[in-house]
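Next up, some structures in structure tokens.
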Structure P
Amino acid sequence: MQVGLNLPVMVPGLDRERILEWARRIDAGPYSSLAAGERITFPNPEITVALSAAAAVTTRVRIFFNAMVLPLHSAVLKAKELATLDVISAGRLMLAVGAGAREEDFRALGAPFKDKRLGQLEAQVQLMRRVWAGELVVEGARRPVEPLPLQAGGPEVLSASIYPGSIRRAARWADGIAGFSFGPSTKEVQSSFETARAAWKDAGRASPPRLVTSCFFALGPEARNQMDQYLQRYLAFMGPGVARKIAAAVQTTSAKALRAVVRELADVGTDELSLVPTTLDPDEVERVADLLG
């Protein structure tokens, strides 16, 4: 199992120096990828810009956009931006896309919060792949939308899916799934992986799905308090009661607990675990590296 590490983009106060320091340390460590996810009405940086900065100061790790809420955006513009990021990263980009659940983010960008966003998501991915293949997708245009990505046909596209219905639907268009588990719950992750394997088989896919999952963690001297404060802030849109309940279920606030989680997730067939930090302290990068051995 590969292990990737996220930039701490959801922790307020992230600035230029910390972004670049985290990126360099992740690239120098035992990690497979450097990741970041998208929010709009939140004190995080815009993720395409942040990942471009990280790509410019790294050479080894894959650049993992995990996850983009694609229905918020123009698929053609995002295809162009992501192709550019693939060029900047020398072909290291990978991508997870989701339908989104925060209506306020849609309102902020003037995007309609539709009931059938999974269908919209699927159509957008198909359009992006046409752009990446160099097809003329704009009627009357003399040239395709460029640049083309360095990776032939574009980067790997995973479905940011949690629920069985969206996982099964992803077998029609995705290269795999990129889930999330708060606990994390090994049983929950294993169930989603089994659903994906069965869906890919039923769809007649030639290759099995790539199976990725993520979870929060905290390892510093104030790990438990750090985790609780982070989740209260990050999950505030759900209400304080829900945030407290979820925080109480999170296990990964010690080296022992995180080490056990890594073993358990490897045992259920995880291809890659993407760990999400809850602090700006770049020493967290070395704490995880020491834990992984």
Structure Q
Amino acid sequence: MELNQIKYFLNLADTLNFTEAAMRCGVSQPTLTRAIQRLEQELGGPLVYRDGKDSRLTALGRDIRGEFAAIADSEQRVRAISLNRVRGRRETLTLGIVNTIAPALLTGFVSHALQQMPMLELVFQPITRDEGAERLLSGRIDGCFCTDPVSGNSKIATVDLFSERLLLAMARGHALANRTAVSLAELSEQPYLDRLQCEFRARVQNHLNERDIIMIPRLRSEREDLIQQAVAEGAGVCMLPERSAIVGGLTLRPVETLDLTRTVAFQSVSGSGTASALRRLRVLIERCQWS
């Protein structure tokens, strides 16, 4: 298969319209249609249901869409690296960041790193906790800021940055804000807002279930900003790592008997074969006073 076929398919997957996809690709509709047909022949099955205006991806089309997107991203990175080397332009590093890590924890370091490495360009991509190692080893990212990294893989170098406790977040004027710690009984009486991306989520639920406390969330979301803003406006409470607040107006307090922490770390592929810019960035990370 050819890169053009992959790009044609990705545009078709985005638009689900052969005419619009062809316009995006700068080719005629028959050209795009033939390219998709050749791709389907090579892969051994249809990628798109063609039902007039109601085109949609088949199961095979949905399965390969993410893989093709990764190929297209890699091709763009190869071109960028080539331009940087040939023309002496900036060195680009693509870094993943787990979306529950508050940006304020990193922006000070990023500012320092860009000052120390004036030819460096950083591209941040949001990732989930479980995606970091796979993306590193596949070359889709150069490094990642992650939480509770899995150890034992000799191909991945890990730098622990800091630890933070899991606390209960509430609005600043909340009735429990003057407590030094919140009891489980008090927690059980509160409207609960559920951070679906929280690494602690299953452990918190198990801890409560073991004590016959069932929290039925009033709001669930993967959006950190949405949940935290709702808490700040008094809609309820949520569990939150102590350094991960991204909105104002929050008070955080420990919950009695609930003692959970997470480690925030930086990971990259180990070895001398890594890019020089990545090696220099890792040195800066190791020297930074994260506490």
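So P(r) over Cα pairs in 5 Å bins from 0, in percent, for residues 42-177 alone, computed for just one structure, reads 2, 10, 19, 22, 20, 16, 8, 2, 0; which one of P, Q is that? Answer by label: P. Taking distance in nm of label points 7 Å out along Cα→Cβ at positions 82 and 106 as the criterion, the top structure among P, Q is Q, with the largest value. Each of the structures P, Q was assessed by Cα Rg over 2.2 N^0.38 Å, for residues 186-257 alone; the largest value belongs to P. Given a value of 0.95 for Rg/Rh (Cα atoms, Kirkwood Rh), point me to the structure among P, Q it was derived from. Answer by label: P.
The numbers here are math on the coordinates, done by the rules we state, and not lab data. Computed from a predicted structure; not experimentally measured. Cβ atoms are built from the backbone, for glycine too; each structure is taken alone.
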